[in-house]
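Following are the structures in question.
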Structure 1
């Protein structure tokens, strides 16, 4: 990922928080025919490892060899930025549209896991990540044991050992304060969740 210094997430905690908040990543690996394969998966990033799972019916996992290079792409909020929002538009007119966004790329080595105990632990971890903050959190033990066992047979785990973390916040850092304020106001005026989320990241950046 191309990351100019002004757009870099230099704080590891910020990258981890974006991954936690988004909760999912595109797993990209090379296919047996040389073409890339990609699957969107819910993920858990703990320490230096990301765990996920695919449907057993998804052929992607069969193309992953132990230690194969893998890329996890986590896309945060994104939005179009109109040049009409810049204060400098009226000064000289030398402005163009752009795209603001946040993203994290995790590069590492993948392996497939079919062990039932590992899969259950992963699913429990994934469930806690999303359920623990709820008033009445659901747990894996709430479902009948035989049903859970059957569901686990239908998935395959993937574990990625992370070797490189690249985080990017492209949030108009190269613009003046007046231009940035105009972008925030313009995004909030779009009345969409993603635009508002980009505006929120701009005001807390």
Structure 2
């Protein structure tokens, strides 16, 4: 039983909101790439004022240190950028998953509230982000359910009281008022029935 519950709460699809998560991953990966390019540029500039003497094929070659280390630097930074970029994409996928999942649930619960359905609460996994907002949303739903329950009971009571007034005992000029009151009580009851609590 507990195992079924754990499996039920585990999301299998890690791309819940593909656009949000793809942008999230792209931006962090771009940051890694920009960091690699800046590293190459900065080391090239800093090494440009020194010279290096080396022997290549029995010849003595004098180059600026920047020109000497540039090919090695580009290869090293390219490999590190690719590895860190892949690791960043992997990590940000899981981080964005913990944000996108609750955001998906927020959209669904808010849509239910728009449709007048206050019967369900907002549930997210304990490790997901936005837990405090979920708790606040649940508190709001519970408070509104309580108030809607009171309004529904009062609307039913009002309708019953208005309908219990005998029309024949009223003066003629109040017949229209009673008719309007009955219609309004019925409208109020119909309106409050829109909400599922």
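Overview of results
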{"read-out": "Of the structures 1, 2, the one that 27 was derived from, the read-out being relative contact order in percent (Cα under 8 Å, 6 or more apart)", "value": "1"}
{"read-out": "Structure responsible for 14.9, with mean count of other Cβ atoms within 10 Å over residues 55-62 calculated and labels 1, 2 on offer", "value": "1"}
{"read-out": "Entry that produces -9500 once helix-only ellipticity at 222 nm (-39500 (n - 2.57) for each DSSP H run of 4 or more, over all residues; to 500) is calculated, selected from 1, 2", "value": "1"}
{"read-out": "For mean projected area of the Cα convex hull in nm² computed as 14.0, the structure of 1, 2 it came from", "value": "1"}
{"read-out": "Source structure (of 1, 2) for mean count of other Cβ atoms within 10 Å over residues 39-46, computed value 13.2", "value": "2"}
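Coordinate-derived values only; no laboratory data. Since this is a predicted model, take the numbers as computed values, not measurements. Cβ atoms are built from the backbone, for glycine too; each structure is taken alone.
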